[in-house]
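Enquirer: Read through the structures below before going on.
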Structure P
Amino acid sequence: MSFPARLELDFLPHFHEPDAPGEWRLGARLELGPDTFTVTVSGPLTRSPAPPHPPGRVEALWRHDVVEVFLLGDDDRYLELELGPHGHYWLLALHGCRNIVGEPAPLHHAWRQDAGRWEASIMLPATALPPGLRALNVTCILGTGRFHGSFVPLPGERPDFHQLARFHFPG
């Protein structure tokens, strides 16, 4: 199956921690155009503090509330797009598990908060996508309890979002 031009997910994450809130829904929308692709995510606002930086690029955004979209291509090349509720992002190109080879620059970034939820979107050039795009996962780290959730269930004693062999398309 090839990656669709538009993909929307609205789901309750599979949380690693059994005491995670059961009502926290995530959303993810991916739109592929001829020259660009846009990723939009949404999640619940929690009481976790924002990063102590102005909105924009922040390394190790996973230390704060974040929704991450992983896009896997051929030869274990993948993107990790981290988006937070306060206008922060960190975008990574990887080749092999956790082996960072670059940071794509966004063409556009926007976010908003409303009624207990947040939404963030990022647009990148289509050339930033890994060749042979074939699978994905959407993950999150949320709340003061640091709850780790994902679209694709991930086994293990500790949360590990980089289980590339488990990524897949919905369905």
Structure Q
Amino acid sequence: MLVYQKLNKSNYNEILKIKHQLFPESNSDDDYIKYFNNEVKSNYYLVLKDNKPCATIGWYDFDNKNTDAFVGWFGVKPEFQGQGIGKEILQYIIDEVKALNYDYLRVYTDKVVNPISILLYNKMFDVKEAYLNSDKIGWTKNFVVFTKYLNNKREKWHNRSLNEDDNYNF
């Protein structure tokens, strides 16, 4: 059984350890600071299995319009992979965002760095698009955006900027 602890001051360092282990190419912890400062509508979780930290996941409102939520800092520690944890916690976020009446849950990832994530997203999301925006991460031609439709709307991402250039070292 998995236990979901909302991000708080007492589990913040544990979440950061997992994030830094799984996303060493990222140089941004600002999402968590924005969470603590209520600057963006979001939720982040430390996930425990048998009282051991095994994963982190969250979501954030992309533009404060209650339309597009994005999965944020989703990862399962290597020693817990292959146990269905990723699928279960991603479904938890899908259900949470849908209950909040968002139209879409989206996630972007690097298809070269995260091939295992791509397999899961292919199963759980409705649409996959190459991200070829003219920003720095688009120029890599490695990123893809997945969309999960949460109601009857069916709008793709269409290469809109992800505004993430400052969060990656290239």
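Every read-out reported here was derived from the displayed coordinates using simple, explicitly stated rules and does not represent laboratory data. What you are looking at is a predicted structure, and each value in this text was computed from that prediction instead of being measured. Cβ atoms are built from the backbone, for glycine too; each structure is taken alone.
Enquirer: As an exercise: Cα Rg over 2.2 N^0.38 Å, for residues 3-66 alone, calculated from one structure in P, Q, equals 1.37. Which structure is it?
Expert: Of the structures listed, the value fits P.
Enquirer: Something else now. Could you figure out which one of P, Q the value 0 for helix-only ellipticity at 222 nm (-39500 (n - 2.57) for each DSSP H run of 4 or more, over all residues; to 500) was computed from?
Expert: Derived from the structure labelled P.
Enquirer: Given that Cα extents along the principal axes in Å, for residues 19-106 alone, derived from a single structure, equals 38, 28, 26, which label among P, Q identifies that structure?
Expert: Working through the options, I get structure P.
Enquirer: Computing relative contact order in percent (Cα under 8 Å, 6 or more apart) for each of P, Q, which one ends up highest?
Expert: Largest calculated value belongs to P.
Enquirer: From which structure (P, Q) was mean count of other Cβ atoms within 10 Å over residues 99-106 calculated, if the value obtained is 12.9?
Expert: Structure P accounts for this read-out.
Enquirer: So distance in nm of label points 7 Å out along Cα→Cβ at positions 11 and 75, computed for just one structure, reads 2.8; which one of P, Q is that?
Expert: Structure of origin is P.
Enquirer: One of P, Q was used to compute FRET efficiency 1/(1 + (r/R0)^6) of positions 131 and 147 (r between Cβ atoms, R0 = 25 Å, to 0.05), and the answer was 1.00. Which one was it?
Expert: It traces back to Q.
Enquirer: Comparing Kirkwood radius over Cα pairs in Å, for residues 51-90 alone across P, Q, which structure shows the greatest value?
Expert: By Kirkwood radius over Cα pairs in Å, for residues 51-90 alone, the leading structure of P, Q is Q.
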